[in-house]
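A short reminder: the numbers here are calculations on the coordinates, not readings from a lab. What you are looking at is a predicted structure, and each value in this text was computed from that prediction instead of being measured. Cβ atoms are built from the backbone, for glycine too; each structure is taken alone.
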Structure P
Amino acid sequence: MRKGRTVLQAKRYGTSTCTADVPLSIVARRMDDDDISSVVVVDDQGYLVGIITRTDLLRAMMDGEDWGAHPVADYMSEQVVTVAPTTLIVDVAELLLKHHIHRAVVVEEQDGKARPLAVVSASDLVYHMVKDVQ
């Protein structure tokens, strides 16, 4: 992995999003259909409010049979590790390890709010590690 590469250079833009009122069953189906491990939660104007992951869905399932009827808000994480598009991917790797997480949300600051642009995951970083040694 070239340590000088930025998130902007390493990640395609775009991310799967939903609002906090969406039922977990809808988000679970989207994760399965799109083979993704998280969905970024946004408000009505598209600003970041949280993230819901496969692990959150498992936690919901363990809480009860009606897990799919719960809104995303009941299980999402509001504390999201974010990075700017110009953040070096080596710095993202350090953040993931430091916080014991699998992904960070790439955001653009607008009027003091964070607009999500992409999600960079540990899998993305491993992909670049492998590409760089070929």
Structure Q
Amino acid sequence: MTDPATPLTGGCFCGLVRYRIDAPLRAARSCHCSRCRKAFSGAGSAYAEVEPGAFAWESGQKQLRCYETMPGWGLCFCGNCGTTLCGMQGEQVHGVTLGPVDGDPGVAIAMHLFVESRASWDHIGGDAPQYAEFPPTA
């Protein structure tokens, strides 16, 4: 795992967009719904939340393109190479996709969501709990 005092960094495939995160990531999860398969071009998403105010763009912010997935929520990606980088809630980065994080992101997937709608070729491994849709609330 990473040292919590060391900022995390990340960026897109072409290198134009870079960011820094000054707090540990939290609530890592993978969603296997059909929308995440399309947005992340794979079996689903691998995503972790960011502490409010801990995220900063370091370069390439003008390259960002954002898509509103539902009112008040969206995904941002590099307009040059297409790498999905983060999720937005309003004007604030809510979380990051784990693939573009440099090195060890310091979190492990804690849950798998929407596993009943996963692709037939998607075989989920590991010990993280799996939920048909959202996990039950306490």
helix-only ellipticity at 222 nm (-39500 (n - 2.57) for each DSSP H run of 4 or more, over all residues; to 500) gets -10500 when computed on, of labels P, Q, structure P
Ranked by relative contact order in percent (Cα under 8 Å, 6 or more apart), the structure on top of P, Q with the greatest value is P
For mean count of other Cβ atoms within 10 Å over residues 67-74, structure among P, Q ranking highest is P
Calculated from one of P, Q, semi-axes √(5λ) of the Cα gyration tensor in Å reads 24, 18, 14, and the structure in question is Q
semi-axes √(5λ) of the Cα gyration tensor in Å, for residues 35-82 alone, calculated, reads 19, 15, 12; among P, Q the input was structure Q
Matching 0.85 (FRET efficiency 1/(1 + (r/R0)^6) of positions 19 and 123 (r between Cβ atoms, R0 = 35 Å, to 0.05), computed) against labels P, Q points to structure P
